[in-house]
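Coordinate-derived values only; no laboratory data. Remember, it's a predicted structure, so these values are computed and weren't measured experimentally. Cβ atoms are built from the backbone, for glycine too; each structure is taken alone.
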Structure P
Amino acid sequence: MTSAKDQQSPEAQKYNVVGTRPIRHDGVDKVIGAAKFGADTQLSGMLHGKVLRSPYAHANIKGIDTSKAEALPGVTAVITSKDFPIIRNVTIDLAEGGSRLLAEHIMAADRARYKGHAVAAVSATSPHIAEEALGLIEVNYEVLKPVLSVQEAMKPDAPVLYDDLTTYFKIERFARGEDTGEKGNIASHIQHKLGDIEKGFNEADVIVEREFTTQTVHQGYIEPHASTATWAGDGRLTIWTCTQGAFAIRSSCAAILDIPESRIRVVPTEIGGGFGAKATTYLEPVAAMLSKKSGRPVKVIMSRKDVFEGTGPASASHMKTKIGATKAGKVTAAQLCIAFDAGAFPGSPVGGATLCATGPYNIENLLVDGYDVVTNRQKVQAYRAPGQPQGSFSVEPVIDELAEKLGIDPMEFRLMNAVKAGDRQPNGVPHPVFGVKELEEAMRDHPHYQTPLVGPNQGRGASVGYRWQGGQASSVTIAVNNNGTINLISGSVDIGGTRTSIAMQAAEVLGISADDVSPAVADTDGVGYTANTGGSRTTFDTGYAAVQAAEEIKRLMTKRAAIVFEVDEDQITFEGGQFMCASTEDTISFKDLAGQLMRTGGPVSCSMSTVSPGIGPIIAGNLVDVEVDPETGKVDVLRYTAFLDVGTAIHPAYVEGQIQGGTVQGIGWALNEGYVYDENGAMLNSSFLDYRMPTTLDVPMIDTVLIEVPNPRHPFGVRGVGEAPIIPPLSALAIAVSNAIGVKMNSLPLTPDVVLEALESKGP
């Protein structure tokens, strides 16, 4: 247990638990190997499932012959799209599109839309027999020309991938918008507009225009997807799965399988990383249908190749930016055109890019257009601050270049144009209070920024990244034990230490230690509805629910204290874990009172469901020094400092870990990572041997600076910390390499060949 004197900041000193660094509640199980992950599920009579995936990026499925596979001894079931009722005859409108599209993502119906698209699945008594059976399934393909990039898909003469796809125009990223009737590969067009863009550029003395591209990247979670399902004789379906949201899986499976949600129980296992990519449905309906058909439990586990080829990465992008400023250093106008690769089905995070790309800056005249574009690649999914790293990359290098042309220090230029409370976001909504000024001043004044570079071929990059975080519903149940400890059950899957961060907030309210809280994650039958663990919302939203539940527990315990002291409730006060009687000044601790529950009225517990008030904006910043080898093009990261407005750090060690982890992922995105496809749409680097993620040898220690500007929307000032750290690295590294070699870098990743090509473009 860490004492209050070890807390991160003076702001947190007023708390006893919040701001300390207790041992994480799940640590022991994970250290000793007792934690159960998705693939660890074992049930009596369990079968093994395997999925057959399309070898073509774009092909009509003319027919599937499963007879030979079905005849193989040990095979218990073979399924295709025809086994899913929703594909045959039902379409239900869901928030992320119709359930027909969801189902076709799970298993191709008439057309395979990317290499790796599931077309059939088998269950068998062993995984080896299931694997053999896949080779016996005969699929008759009519191979079609694939469309493999945003630029190609947006051409007027591009092959149209959906006969019935029309562009929806919208001004709110989560709204459906209006159907324009325009057919093509653009699923949606989102637009934000402020002021008079023409007037703004006319007022500018300096205008910079740049064009940027990023590649498809993988989230890099270590645990492959794994799901086990048993469809009982009474029609009840139980699913064990590694997911970021058990209730989301329940809803999707209900739609795809055409059964009521009340008939489905989803049990979340421990999760070995997700970063947004495990918030969607892949294997669960497949395992369920195999179980229904075979009459036994079925477990399906993805191989690493399956993960790369059959799940959703982060979007590739193509972006054009134009920003103008006066000689005095005021940004007068900005115009952005952002196109995101959605992959095979509509639904990229381009809305996040359009809202947040210019977020750190007060720009009165602004026009941002975002396009969601379908291609014959894997359907993209969320990845830590979805859309915002790419969006920031389209703006920050331009901001740096404007500062350079105006002869203004880059951080001073950012401060001169920084947003403040009341300034409008691109969607017109005023900004609330957050720590953009405090963070940028800390960056400017930090020794890292003030220390000169010492060697040749070195460069420094400074970048800030903005994220708007919404909130969703969460549920928590608290029960008081007779020894003064509490059990805390939530519906939020723990992927970043949230059991502890939620427990700490409840402990703070009740005046007990974090060690006195036993937090657990319940399945969908064991707790009220709780949205996904994602969007950096869990410590805020589920913590908010835990605070409300703890306050109710405190109220109920106050009644019991009044019974013990034989006074009215209004005579009882509570502070620091002690109940006090105002008239007698007698006290009783929370723990001692818990020992008297059974003789004062019985057990004390409560359940609380809350709808989030919304988290608000987050600002992150990076300083990075690099050295470029002019002979090989290799970029070495010499020094890295990451800054973040964390609101109030509930558990500072967790916060630091989130910052460092997100930063390293951003470094990989900027320098090494990207899916490589051949001309037919086949991924050529579908393993960690070929997909180049950073290792400890590639990055220095990531120094962290926690800026604490308490969030007024939360009782303890919490903001979210998991998403924003990945935003600035793309821009910071591109700027640093540009400064090192004297060539503006516009395309990521900055692999040695890209850097060498840039160096060669300078000439001798």
Structure Q
Amino acid sequence: MHFFNRFFLLNDHYSAPDQVANWRVSALRIILSLVMVLCFAVVCHTYASAIEFNLIYIVVLTSSFFATVCGLLIASKRFYHFSAHVLLIAIVAASVSMNLFLTDLELAKVGSMYMYSCPIIALMLLGYRTALAYGVLNIVPFYMIINNVDVSGLTGIAQQLPDASLYITGLIFLFFNICIPLAVARTIVAAKRLNKTMISANTHLKDKNELYRSLFTESNKAKIIVDENLVITDFNQHAIDMFGIKKELKEECVNLSHLFPTLVFDAPNAQNKIVKYKKSYFKACYQQITMSTNYRVYDFYDCTQEQLIKQNLSMMEQENKRLRFRDSQTKLPNREWFELQCDRLTSKYQKGFFIVVTQSANSEYLNLKLTKADSQALLINAYKRLKAMADGPLLCAHIGVGKLAFIIGANSQNELEDKLLMQIKNTLDKTYNVFGTKCQQSFLFGFAKYPDHGKNSTTVLSNACEALKVANCNMPLSGYNEKQSQAFIEKYEISMLLDEALQQGDLSVHYQPKVDATGKCIGLEALARWNSPILGNVSPVVFIPIAEEYRMVSRLTDLIIQKVCAQISNWTKAGLPSVPVAINISLIDFSQTDFMSKLVKYLADFNVKPPQIELELTETSLEANQAHSLKLMQTLQSWGFTISVDDFGVGYSNIARLADYPINKLKLDRSLISQVTSSTRQKSLVKAVHVMCEELDIKCVAEGVETQEQVAIMAQMGCKEFQGFYFAKPMSAENFAEHVSRHGLVFNPFKCIVGILLPSYRAVGRL
């Protein structure tokens, strides 16, 4: 059954427009197959009779027709039109042969009727034009039948088969009763199937149309349909509401360009075109629909806010270009402007000149003490003073944080120094009045000469900035030289290695005991140590100032706090006695707004309690921002942290000022302790400080004790806590744990062995 379905193409599937429909090929094969069977039956039945009566032409004719039909059947799929035309010609030839070779006129008339099937077969297989042609051709056999035209005499044949009438009538019966009806039935079945498919397709299209209308009319987007001439044919309710379109517009054949004159329809960027309608902006997108008439469905999106933002950004960009050479905060000329003007000067002015960079020596202190607006006001006032000088500098500009740059046309460095020190520095160092507050500044200067120190303004300016870094209060004016530059490069390289070490946590922590007069350890101080794989052991004297200069000290403090908390946790797990560990806090650490939150987080990570941590602050930390310092110290103390002031005696604070802060301990600097045995005045000073601390309920700690005599004198004054090389030097956590396991918490200067001892220096409270 499957073979018949495939061979006769009984399943109607979709055919391309340039292909012959399956039902036509199917009808052709049905006709050819039945005709082939009929021809084969005739050949077989007439062969013996034709040989007997010596009618060889009958064998030739029937065999020829059989072979022709077989060939047409084979070629029917690939050469359909050829096969169909040849079939029709074969039917005509068969009718003609019957008239030529049948001697019985009545029987020949019956044979002529074969041609009457040609129009209906042609209509099924080739179309109405071919059917009409064969209908006209059928006038010939009709004429011959009506007028009894006998053409058998043309062949000279006087004999026919005895059963010729049986063959002719039988073939007509079978051909018209079976062959053609089956082909017509196949056509009718195909028509019914096609009709069913059309009904299904129409139903589907109707549903799709309803869905489209629903999506179109109820869409929240404004939609307008135009034809190929851009005439508006339809629009939805959202378009009516958005653009105020009248419904009557559909009948008025209005072009879309009347609504949106700025919309260029044939441009390459017609998609996503921004158009303006009244005071609003819309993005126009369209979808091309190709039918008998080409349509465009336009979608309009309201992008007014987006467009206004773009316009504002464009205006801002133009403003930025205009203010390109101005500092955004101070409104002073910036570094880019300064370098540009210097380059213009070098192209016209062949003589050398000096580029000078200046900055306040106490700018960092003032930035912490004052508000940002006050600091900017100080800088602007300094700039105005420079510009107001009669013989002052040229091309003054703000080139960085707190830095001003200008040009001096001096012939020599001596002339430059005299001019700067005598005029410019005296002018800049005068007292400033900012919003009713008087401020005193001391300016430092760095300079470099063009073209000796660089072939362009950028290089010379950078060299002047390097020279400024060397300047200090004792030497406020610093000129650029290569040796200093090399030192700066080395310091910068150390800073890069230190930054990497901080990122990887390569710094270690050593601990120096704090003891009572008997040598019993009552606390530890955590001290940073750095053993670089490239530089080796780097002294804290070197890397601590670099960390502070390059703003890495907060990261260093964070690392030390984490390592100390982790070590306390390890000691607790190991069963070692717990003593408080002091951590040095810098000015920058103390001024950070998130310092408290980070500290609490580190303690929570390692389950360390606040009483186990002592925070050592410097005097400058208290003086920078008194209100902030007081509030933060009160918060820390409320959590249970011990607050100490480290290195007391090297700053400018006094006991009266310290009374304002919630301080638990005061560490007397080694510079005070070292002279108590040799200077009566120094001894009296230390005793007075100790007495006042007792009155304020502040414990005194003597740091830097190195002799038994110093310990005895301080103990006699009432000092309860000592720290110094006399008892123990800083040691690793492993060495401390080993000592405690052997000797307990007692550090006897005569019996104690602390392992590997480190250099006897301390720097900035972390050494």
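Source structure of the calculated read-out (relative contact order in percent (Cα under 8 Å, 6 or more apart), 15) within P, Q: P.
Which of the displayed structures (P, Q) returns the greatest value of mean count of other Cβ atoms within 10 Å over residues 358-365 on calculation? Display every interim value, and only then the final one.
On the way: P: 23.2; Q: 19.6.
Going through P, Q one by one, mean count of other Cβ atoms within 10 Å over residues 358-365 peaks for structure P.
Ranked by FRET efficiency 1/(1 + (r/R0)^6) of positions 30 and 542 (r between Cβ atoms, R0 = 30 Å, to 0.05), which of P, Q sits at the highest value? Before the final figure, lay out the partial values.
Working: P: 0.90; Q: 0.00.
The structure with the largest value is P.
Here Cα Rg over 2.2 N^0.38 Å was derived from just one of the structures P, Q, and that gives 2.02; the source is Q. Computing mean count of other Cβ atoms within 10 Å over residues 54-61 across structures P, Q gives 21.9 for structure P. Taking -8000 as the value of helix-only ellipticity at 222 nm (-39500 (n - 2.57) for each DSSP H run of 4 or more, over all residues; to 500) derived from one of the structures shown (P, Q), identify that structure. Only one of P, Q returns -8000 for helix-only ellipticity at 222 nm (-39500 (n - 2.57) for each DSSP H run of 4 or more, over all residues; to 500), namely P.
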